[in-house]
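The next part holds the structures, each set out as structure tokens.
Throughout, read-outs are computed from the coordinates displayed, never taken from laboratory work. All values derive from a computational prediction rather than experimental measurement. Cβ atoms are built from the backbone, for glycine too; each structure is taken alone.
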Structure 1
Amino acid sequence: MKTLILNGSPRITGDTAQLIEKVTERILGEYRIADAYRCNVSPCIDCRYCWKKPGRAINDEMQEIYEYIQDCDNILIASPIYFSELTGKLLDLGSRLQTFWCARYFRKEEPILKSKKGAVILVGGGDGNINKPYDTACILLHHMNCYHIHEVVYSHNTNEKPAIKDETALSGINSILNFFNN
């Protein structure tokens, strides 16, 4: 079993990273973490190369992520919430999934044959509204052929209580692990 984890946090040891670590401690099989703030991935430049041809015009670390998307069984998106949305760097990485959309709608091809399970972890210290970032994460998961998606795991009020001490979030992590590992 293979799991791709898309980490949208700029903080190496922050709340999101600590929850990801809880996942990686017990996930079965291999996993790869694509760290949006530290990987060499440029955003989509709308060159429209993928409208007519398979492949990608930008040659960067996203090529390896595309390969892992093809092979993996599970995909986890984990992000802090910034201004009621996923982080900008994670959205940059997500914009490169446009190639999958173009394959389906312009070239009439199925870009990813293997279906996957998906899950979302969101962390925030703000108003507690997770609807928009969760909807965005689900759209990204759908583009990677995840249609069986676990309910969102959310740690709220992290300005006052670290996510790693949030019993509801930790219970949600256990639920994601059961979902992915079975």
Structure 2
Amino acid sequence: MGKELATLGGGCFWCVEAVFNQLDGVESAISGYMGGHVDNPTYAQVCTKTTGHAEVVNVTFDNEVISFEDVLNIFFATHDPTTLNRQGNDVGPQYRSGIWYHDERQRQLAKDTIAGLDAEGLFGRKIVTEVTPASAFWVAEDYHQDYFANNPRQGYCAVVIAPKVAKFRKRYFQKLKR
């Protein structure tokens, strides 16, 4: 099959991007905005909580190296999909958990994955991750791209992202880029 695109929102896009950029088979992870009603929104506009956008990451990957199912499993393992419009101290609809699917197969796999995780009771609460069709993707400002890699000592990066990435790297070391 080859190249595939997944669009994921799991709170702050810096966190999602930091995880997926390290995976073998991922060609790019681009931070941006999706799901709103304002064309070409800015970060400042999205932060007003009035545009309807979520912070998302467009993950382009080689599905012969890493499957969409693996992408979903890593996505669910690296954020809390049970909190509506929040991840930790990041609160607002722009931080909602979501999968914006690009075809019927992705939609069904996302729904099946959520149903399976809910049936297992893995999170102790029902998953609230939205599964909606992909819409216009607006690339975030340049300074948001590769934010963690470029700013590892920045407070949010050191306190929030670094521990999340360390936990991810330990659990998924066999799937990391070499």
* With distance in nm of label points 7 Å out along Cα→Cβ at positions 68 and 124 derived as 2.6, matching label from 1, 2 -> 1
* Looking at structures 1, 2, which one was distance in nm of label points 7 Å out along Cα→Cβ at positions 36 and 156 calculated from, given that it came out as 1.4? -> 2
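For mean count of other Cβ atoms within 10 Å over residues 52-59, which structure out of 1, 2 has the highest calculated value?
On the way: 1: 12.1; 2: 25.5.
The structure with the largest value is 2.
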* Asked: If distance in nm of label points 7 Å out along Cα→Cβ at positions 28 and 76 is computed to be 2.9, which of 1, 2 is the source?
  -> 2
* Asked: -11500 is what came out when helix-only ellipticity at 222 nm (-39500 (n - 2.57) for each DSSP H run of 4 or more, over all residues; to 500) was calculated for one structure; which of 1, 2 is it?
  -> 1
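Quick check: 26 is what I get for relative contact order in percent (Cα under 8 Å, 6 or more apart), calculated from one of 1, 2. Which structure matches?
Numbers: 1: 26; 2: 31.
Going label by label, the one that fits is 1.
Please state which of the structures 1, 2 yields 36, 35, 33 when Cα extents along the principal axes in Å is computed from it. Could the numbers behind the result be given before it?
Numbers: 1: 49, 35, 26; 2: 36, 35, 33.
Going label by label, the one that fits is 2.
The value 0.6 for distance in nm of label points 7 Å out along Cα→Cβ at positions 100 and 116 was derived from one model only; which of 1, 2 is it? Could the numbers behind the result be given before it?
On the way: 1: 0.6; 2: 2.5.
Source structure for this number: 1.
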